[in-house]
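Following this line, the structures themselves.
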Structure I
Amino acid sequence: MSDFYCEEVLTGKTKVDKVSETENVLAFHHTKPSYKIHVVVISKKHVASFLALEDDNLLSEMFKVIKQVAYDITNRYGSCRIVTNLGGYQESKHLHWHIYCE
């Protein structure tokens, strides 16, 4: 299975509208949004999923970005959801989180 985030986003082949970026984390507007506001937060290092994550520092850095993006969306639109998928629900086998509102 291909990894859209490693092969397209992180290489720059697919341009994204960045929301936030740190040394190890990138947040951007989804390239094919399913919701009115749909942001994806990814690790810059390949990690297959939340269950494969072994680096607590990376998790902490991701959650700082997720929290800031969620705060901004909630402040502007009143609410949001934060979701990660596993197994068959995970279309791209790369650790990522969706932050969205309808």
Structure II
Amino acid sequence: MRVGGILDATTRQQFTDRLAEIADDHGPDLVLDLAEVTFMDSRALGLIVHHWQRTMAAQGHFALVGVQYSNSKVMWVTGLAQRLPLYDTLDEALAAFNA
């Protein structure tokens, strides 16, 4: 799923609905391409963590692609950047899925 723009309280419900729709339609595996995100708040990060945990509980694969520090500082401030599966490219994420 490619995500762009601002991820905050104003877009949270739309982001929530879209993530749920994708999980329902395609199963637990999820790659979020965040390269076009211009800002992310802690609520959006909480939603991403929720889906990461949901995917892991279902023994699926989860990856974040294209995360930029300047637009997603909350990941580093919370320490989650060291725990979440971050990849530079979609090819790298898919290779990790197949490993």
Structure III
Amino acid sequence: MAKKKIEVFLKPSAERQITAIAIYISEKGYPQTAEKFANKLYLFAESLAILPLKYPVCRHPALAARNYRCALFNKTYVFIYKLLKDKLVIYQVVHASRLK
């Protein structure tokens, strides 16, 4: 029995945040690193579809109240997402220090 493919959808805010991260790294003098890192962020986003329930509901009270899940990438960035039927929607990509 074939498993349904879960589609990953990044909200415009998440796209902007990934772009901002890449711009920040590039402005520090590492344009190639910025591009590679942005690609890793996008690959991680796609990988969330493999085991979408692997990551817990966020600990932050406002996010937990809405049943958002938080996936930590590279101990630095948090992907805030929700599984909606056969679609995984990524709402935000934020620095981990902003959720404390």
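Readers should treat all values here as calculations from the given coordinates under stated rules, not as data from a laboratory. For clarity, every value in this text was computed on a predicted model and none was experimentally measured. Cβ atoms are built from the backbone, for glycine too; each structure is taken alone.
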Thinking of I, II, III, which structure, once helix-only ellipticity at 222 nm (-39500 (n - 2.57) for each DSSP H run of 4 or more, over all residues; to 500) is computed, gives back -14000? II
Output the label of whichever structure in I, II, III has the greatest value of distance in nm of label points 7 Å out along Cα→Cβ at positions 9 and 41. III
